[in-house]
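Got some structures for you, see below.
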Structure I
Amino acid sequence: MGLIKLEKGQILHKAGSDIVETLEVIIKGSLKISSSYSSITLNMGSLVGIVETPGNPYNYTIEAIEESAVYSYPYNSKNDIAKVVKSSPKFAPILAAASAETAASVCAVYETEFDEAMKEYDQVMADIADYPALCIKVGEVQKEFPELEELIPPERSSKIPEWTIEFASALKANEASLKKNFYPLSVEIAAGIVMSTFNISDIISNEVQTLAGYRRVLRKRTSAFNTHMKMIRAKLSDMERAESGEGDGTVTIVNALQTILAYAGASGETIATFEDQIAAFKANENRYDSSDEARALRRSIGSLFYKIYTPAFLRSLTDENIPMEVRMFFMFGFIDEELAGEKNTSILYNMVKAYTPDPDGTVLTLYEWLKKIYFLEVEPSKNEFDQDWPTYLREQKNSGAINDVQLEAMTRSPKHRLDFEIQNLFTLGNRMTFGRVSSFVPVFDQQNVLRPLDMAYITAAKVKEYFEKIRSIDYGVFCRQAVFSNTEIGITQLFYADDISPYMILMPNVGSRASLWQEIEGKNRRTKARMLVSIFNTENTEDAMLRLFGEFRWEMCKTEQGVHWNDVTDPSLTSMYCDYLQFYKKNSALSSEQKEKLRTDLKKYSNNYKNVFIADYLSYIKYESAGSPRLNKVAREILFTFCPFGKEIREKIGDNPQYTELINHYLAHIGNQAKPITNAIAKLKKDEIPIPEELTLQLEHLQK
């Protein structure tokens with residue numbers, strides 16, 4: 001105890017090793033108080049070590065910044081702090097002023113530490129978001145990092161009252177006046193200020209330590225991911241240097257067309273014809289104009305493209321080493337490196353190299369979908385006349401095109417099923433998703449690349465993100481009504497919602513549309529819908545997806561309602577919307593301005609009620625759910641009745657008078673639906689009977 005002189009750089013106390021037994025007052029020079037992530041400087045008159053706990057190791061390292069001196073006092077409890085102040089009445093005002101300055105510095109450190117912790121978290125989340133696209137760019141297969149699922153952002157401490165930081169800042173701002181006129185009034189006032197600011201410093205110091213712990217855990221959990229990202233970024237840097245001419249890491253693809261044609265086993269005549277057509281197509285800078293010659297060339301290329309695709313596909317089924325050019329052909333419609341452009345060819349190559357199938361089998365490339373058709377895992381899709389595979393075969397038999405034996409053979413024939421799918425979903429769906437039907441050509445062409453490929457690339461992760469986003473707003477969008485019955489436990493009939501995610505098929509083109517091909521398979525209403533989207537989407541993908549989900553809502557309702565889909569005496573989404581649009585002029589709930597807008601909308605959409613609904617559905621999901629009214633009262637009521645918002649959205653907009661009554665009616669309706677289920681579950685529990693999953697799931701569905 002007593003006077004201690006310190007040389008510059010000398011450590012007074014070391015964190016983690018020295019035990020807290022003393023506190024010091026700086027009587028000369030300045031000391032740095034530091035932890036792993038931050039530090040503050042204390043000057044003459046400051047109390048050193050007061051936020052430490054007597055008998056425990058130091059949390060902070062205390063080091064002399066310059067030649068300094070401190071006076072040391074015993075430190076056994078927090079009461080010793082006031083004793084030190086009172087032991088030197090003349091020096092007490094200086095201690096009070098220094099303590100106030102320390103508290104302000106500690107508050108500033110907390111703000112900085114919190115900002116830094118948030119910055120680290122945000123950077124990790126940004127890297128996680130970028131990771132799939134970066135893997136695609138560099139041709140790296142994505143790895144799983146399950147530890148990243150546990151990450152949470154830092155939270156501001158509730159233990160720090162707002163007034164404390166404001167109080168410390170005010171003391172600092174008025175330091176000169178307080179030091180001259182207030183602190184010297186009595187030693188008790190000085191001691192009180194020291195103890196008040198000590199309490200602030202102590203609370204905030206503990207929270208700074210908590211933030212330091214958060215950052216240590218964050219770095220530990222993200223260590224493997226960050227190391228992997230460094231490798232990815234290094235590869236990306238090498239690629240960028242190569243592109244700028246500073247390296248030689250570019251992908252080299254030569255004579256891709258010949259490789260693809262040879263792989264498909266095309267005849268010499270087909271090879272010569274297709275090569276001539278592609279050469280003519282490349283040579284024409286205006287290859288998408290509306291001239292008869294350009295149209296004829298595009299149609300001819302399209303016709304041969306599918307004839308080449310089929311034998312190449314069949315050969316690939318037994319080939320474990322499919323050439324990269326062929327894989328690019330299957331996945332993107334890539335046919336020629338010059339037509340695609342050198343940079344795009346390199347990107348496509350890396351995308352194929354990095355591609356991994358969706359483990360859930362919900363989002364598939366067109367190639368993967370055709371394999372499911374060929375191996376009889378799913379039935380072929382409907383054709384342009386809305387005929388499914390069995391219906392088409394029966395129609396062929398009835399017309400005399402095939403006989404009973406041929407019908408039986410073709411029903412389970414992989415090749416015939418494949419041909420049907422290529423002629424219909426592939427050929428027509430490819431054209432539909434491209435967007436510009438009259439100028440469509442199925443080969444990958446750099447002239448169609450309107451957005452950077454990595455941004456336009458639709459991956460399984462992106463699609464599922466849209467699925468979850470729509471479910472978070474319109475939680476019943478993919479639900480079908482199903483019936484559960486078990487008379488042995490007293491349940492004769494229970495209707496429940498069965499959530500069935502659709503298939504999303506990625507079409508091999510650079511396009512602007514998403515399309516619903518069919519809402520169910522055959523007549524079974526509990527089968528997956530089939531949706532199509534370009535694998536490279538050049539427009540606003542979110543809007544395209546929302547329109548797609550709106551179309552699904554409409555078509556699924558029509559399927560469920562059957563012939564009553566537009567019969568208002570059997571209320572449904574489609575029947576109520578048709579009635580609303582058909583008789584809007586007589587609807588007293590609509591203002592003259594709203595009626596005029598409806599008239600304009602109907603004209604805009606050629607009096608197609610479905611398209612008007614889809615546009616309203618987009619506004620409902622995108623804007624109304626965010627509290628930004630876009631719809632009139634009638635449309636809003638119909639949409640909320642049949643496509644209610646999820647619980648979180650309802651709570652956010654519950655105070656909006658436009659929704660208050662709708663939500664109250666909805667909650668009452670849901671309460672009536674949930675009551676018998678709750679009673680049934682209670683009875684089963686009482687009788688110690690296992691509760692069927694359908695009951696639990698339906699109750700959870702009603703509580704969403």
Structure II
Amino acid sequence: MKINKTLFAIAIATALTLSAQAQTGVQPSPDVPQTADSDTLTAFGRPIRLGESVVSSFRVSRKVMEMPASMIVSGKFDIQKQSAFTISNVIGNEPGVYMGRDGIWATSVNVRGLGEDRLVSLIDGNRIETATDLTASLSMIDVNDIERVEIIKGAQSSLYGTGAMGGIINVITKDGHFADKTYVDGNLISGYATANKYLSNNLSVNVGGKKLYLRVSGTYGKADDMRTPQGILENSQFNTSNISAKAGYQPAKNHLIKVQFQRNNSWDVGIPGGSTFPTKAEARYTDIKRTLVDASYQISNLTDNFKSLKLSYFHQAIDRNVLMYPHSVTETKLPNGNIQRQMPDSIAPLASHITNGVQLQGTFEFADNNTLIVGTDLWRRDISADRTKYVTMQVIKPDGVVAATNKIIRGETPLPTAYSANAGIYAQDEANFMDGRLKLLTGIRIDANMIKNDTVYNVDYTIVNGVLNNNPAGKAITFDAGKFNTLSWSANVGMLYKVAKDVDLTANIARSFRAPSLEERFKYIDLGAMLRLGNPELKPESGYSGEIGVRVWRPRFNLEASAYVNRIENMIVEAHGESIGSVATMVNQNIGKALLYGFELKTEYNVVDNLVAFLSGSYVRGINIEDSSNLPSIPPMNGRLGLRYTYPTVGSVDFTVVGATAQNKIASGEVATDGYLRYDMSLCTRRFDFAKVLSIQLFAGIDNITDVAYANHLSTNRGDISVEPGRNIFFRINFGF
């Protein structure tokens with residue numbers, strides 16, 4: 001289905017018309033709750049006042065409306081209202097944020113045309129260092145464990161260093177709390193989705209008092225292959241589990257110690273092939289784990305001006321085990337007339353990624369209108385990987401008789417054992433002028449990055465019919481041992497000016513950087529007919545960006561609109577390199593200069609009592625300035641339009657139309673995709689309490705009501721999924737006790 005871009009122009013014009021109506025002075029009814037609790041506001045059918053949401057990704061707690069930045073906040077209620085089982089499914093509905101897929105379970109995120117390698121992903125402020133091209137980092141976070149997801153769009157913060165060129169995704173997990181009286185409470189959340197028979201159960205228990213609290217949570221989920229409008233998507237099943245624990249302790253007044261443990265484990269996770277149905281290569285994560293341990297010690301109100309000092313440490317490990325079955329046969333005619341037949345049986349890559357980090361940060365308030373944050377952090381990522389190939393090799397005579405059969409095991413190291421260490425110092429100042437009408441947020445950061453790697457060979461050993469050979473023919477060095485040092489800086493200036501009590505203008509300029517990842521420098525992936533190679537000589541990327549925006553925070557009407565431009569120098573892309581013999585290569589290269597620009601819009605309007613209309617849309621364009629070619633992995637223009645009706649004593653229902661235009665401005669090797677419209681519906685009840693000991697809340701809905709077949713452009717261009725899931729009926733029940 002072709003979707004014309006005028007659809008979105010009409011939608012924007014409608015939003016501006018509603019804005020004009022809202023400015024005529026429509027006031028809220030007396031029963032509108034004046035609170036930042038999105039659950040309560042949604043239950044009454046009023047616009048969710050996103051500007052009232054409190055965020056912490058700027059390392060200081062502030063309301064969204066108080067920050068001169070493009071931000072998105074998705075809370076636990078938003079997550080429960082959807083059928084999503086990964087974070088990417090949830091935030092992929094927000095303007096400027098797009099979801100890609102490496103499978104059904106394994107998803108990825110793109111912000112304003114930049115993928116995960118140009119985003120900083122955090123869990124409670126701790127970096128997630130991802131794996132390779134099939135990272136699935138955000139899929140390794142239990143959605144039942146999430147309090148909210150905060151997204152800073154664009155390079156609008158210098159607090160986090162390398163990689164924050166496209167934005168920051170900070171996942172805040174649920175926590176316990178202190179109380180004057182000892183308490184015990186908990187939740188049981190159960191859900192089911194029909195499209196892949198996904199069944200999930202989560203149990204959490206909280207206990208606490210004046211000095212100590214503890215929260216423990218566990219989840220188990222299992223899904224079969226996904227049903228699409230074209231049939232079953234083979235090899236898309238998964239199993240997942242999660243255990244987490246958080247504890248807080250107050251040893252003295254103004255002193256707080258917090259510790260956390262998370263263990264996410266998924267297994268038998270299918271990675272569908274490039275074409276949905278033909279029998280071909282099969283791959284799956286046999287086992288993929290993420291373990292996080294972190295601890296912090298914070299002292300508050302040291303002096304009148306020295307508001308807090310916090311020391312924190314984290315350790316995170318990601319272990320991936322993959323099993324691939326090529327299901328392919330290649331034959332080569334030998335000079336003597338015989339045929340050599342090669343049949344790869346299986347390939348088993350595995351990798352370990354360990355990140356350790358420490359941070360010291362101080363917060364100062366030298367005046368009522370000025371807050372200064374200064375800090376330093378150090379983190380190091382270690383990687384080790386190996387790959388084992390199992391191959392059957394036959395020699396066949398011209399008459400078809402098999403002359404010889406050899407069983408070969410080939411040991412390889414696709415990435416050298418290496419580490420990347422980063423040390424940075426940063427400062428952020430927040431100042432108010434003109435009686436609070438003007439706010440300036442400025443930040444600067446300096447980072448030193450060091451990368452060190454061992455020597456690595458194209459093959460480590462072979463075992464032919466049980467005989468080990470540590471020096472097989474053709475063994476050669478692919479990457480010499482090396483050490484690389486870089487020094488980089490980033491800075492940002494943001495301005496917020498209140499034109500009126502409920503109307504803001506914002507402007508941001510920023511300079512960002514990104515050091516090449518270990519995978520981009522050193523990967524060596526032999527696909528048979530093609531080699532994918534890293535490049536140790538890659539230069540760091542640097543970005544220069546600007547943004548302007550307008551925001552309206554009326555009680556019955558919200559509007560956020562912005563336009564941005566992002567210029568990246570030495571952008572790293574995968575491009576065709578020189579062939580090695582008859583084997584083609586794809587090599588990571590700096591392409592010079594790239595330009596991304598676009599706009600975003602999000603609005604909600606309380607049309608009449610209990611009825612809310614909402615609209616969002618976004619567009620991004622990416623080009624290589626050097627030759628005017630299109631950048632890869634650029635999503636199409638897309639948006640959402642919907643209505644929410646609430647019956648206050650019962651619950652609410654949402655009806656949403658999700659759409660995207662065709663995307664034919666594609667890079668070499670990509671596939672164009674058609675536009676589409678998809679219709680979704682969801683409903684939720686208010687929370688019903690019984691005898692003050694039990695509460696129940698129900699969620700249900702239908703995704704893709706008309707069962708339309710469509711392609712997600714970012715998923716298609718990764719070669720994994722050519723059609724998205726079909727009609728999906730889901731429900732979820734939350735028991736509180």
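Bear in mind these aren't lab numbers, they're just calculated from the coordinates by the rules spelled out. Since this is a predicted model, take the numbers as computed values, not measurements. Cβ atoms are built from the backbone, for glycine too; each structure is taken alone.
Before moving on, here are some points about what is shown:
- Which of I, II leads on distance in nm of label points 7 Å out along Cα→Cβ at positions 198 and 678, largest value: I
- When mean count of other Cβ atoms within 10 Å over residues 574-581 is computed for each of I, II, the one that comes out at 12.1 is II.
- helix-only ellipticity at 222 nm (-39500 (n - 2.57) for each DSSP H run of 4 or more, over all residues; to 500) derived as -17500 - corresponding label from I, II: I
- Given 50 for percent of Cα pairs over 34 Å apart, calculated: source structure among I, II: II
- Structure with the greatest value (metric relative contact order in percent (Cα under 8 Å, 6 or more apart), set I, II): II
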